[in-house]
1. Taking mean count of other Cβ atoms within 10 Å over residues 62-69 as the quantity of interest, name the structure among P, Q where it is greatest.
2. Assuming -21000 is helix-only ellipticity at 222 nm (-39500 (n - 2.57) for each DSSP H run of 4 or more, over all residues; to 500) as calculated from a single structure, say which of P, Q it is.
3. Match the computed value 47 of relative contact order in percent (Cα under 8 Å, 6 or more apart) to one of the structures P, Q, and report its label.
4. Of the structures labelled P, Q, which one yields 0.8 when distance in nm of label points 7 Å out along Cα→Cβ at positions 30 and 110 is computed from its coordinates?
5. Matching task: 1.00 is the computed value of FRET efficiency 1/(1 + (r/R0)^6) of positions 70 and 94 (r between Cβ atoms, R0 = 41 Å, to 0.05). Pick the structure from P, Q.
6. Among P, Q, considering only distance in nm of label points 7 Å out along Cα→Cβ at positions 102 and 126, which has the greatest calculated value?
Structure P
Amino acid sequence: MKYELVEWSPKILVGLPNIDAQHRQLFDLAATFAGDGDQIRVLKSLAILTEYVKVHLREEEQMMAACHYPGLEAHRQLHTEFRRMLFTLLENAKQMTLDEIADEVKFLINGWFYNHILVADFDYVPSVKAAAATPTP
């Protein structure tokens with residue numbers, strides 16, 4: 001699938017400070033792949049990005065589960081797809097040039113993930129906000 005590659009922008013703020021901060025951090029991490037670098041630094045950055053993605057996706061899924069978001073299973077499938085793409089990149093990175101790795105990270109974060117936020121993440125926000133506004137008995 002082809003995505004327009006875009007930088008982080010306020011357009012993708014979902015209005016949940018913790019999630020917005022994590023999304024911003026992912027874009028900041030992805031930006032470190034541009035420019036000069038050596039193989040070891042790039043592979044370390046890729047490992048950090050992968051770990052950060054795991055934490056973010058897990059926290060997001062826990063938040064959706066806590067508010068009984070009806071689209072959780074479909075959203076979880078999208079996260080599984082993203083994890084798989086990132087894992088594949090991690091597996092193949094040693095045989096790739098630094099430019100190829102940077103291009104792939106840019107596709108994953110500035111393309112796929114950006115669009116995921118705009119569509120799938122914006123969809124769960126009303127459920128999370130409604131659950132937060134509802135007093136617990």
Structure Q
Amino acid sequence: MSTHAHPHADTSAARVTLGIAAAAVVSIAVNTVVALGALALDPNGTRTGLDLVAYAPLTVIGVLAGTIGWAAVRRYAARARATLRVLVPVVTVLTFIPDIVLLLTGAADAINVAGLLVMHVVVAAVTVTAVSRVLPLVGYRRTV
């Protein structure tokens with residue numbers, strides 16, 4: 001039986017920290033591939049946010065914010081799964097706003113912004129995958 005489905009899943013601080021760190025590392029690695037792909041598609045285009053020094057810290061912030069949000073919903077929402085089913089996509093789309101502004105103001109071109117949007121989806125998908133394993137909803141009893 002997987003830990004994910006077990007009602008008494010190990011949610012120790014060490015396991016959660018390791019899961020979050022793994023999510024950050026995987027997200028940064030995949031975002032590196034996305035950035036390189038965007039730059040390869042348009043080598044003379046803008047590169048706003050496509051350098052490691054720009055996206056790595058923001059990726060870590062995204063993973064941490066997602067984890068904090070997940071933990072809060074898990075703890076306080078009466079229907080955590082249903083809440084997250086709506087909240088995760090809504091928050092992910094809201095993170096697109098700064099990138100859309102870059103496009104609309106001409107600060108970044110379409111390929112650049114497409115790369116950034118994909119990066120947001122990567123962080124959300126990897127974070128949800130990792131956090132759902134280290135802070136599972138199945139069998140969790142919320143405390144208010």
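What follows draws every value from the coordinates through simple rules; no lab data is involved. Predicted model only: the values in this text are computed from it and were never measured. Cβ atoms are built from the backbone, for glycine too; each structure is taken alone.
1. On the way: P: 15.0; Q: 19.0.
Greatest value across P, Q: structure Q.
2. Here the read-out was taken from P.
3. Values: P: 43; Q: 47.
Derived from the structure labelled Q.
4. Working: P: 0.8; Q: 2.5.
Going label by label, the one that fits is P.
5. Working: P: 0.50; Q: 1.00.
Answer by label: Q.
6. P
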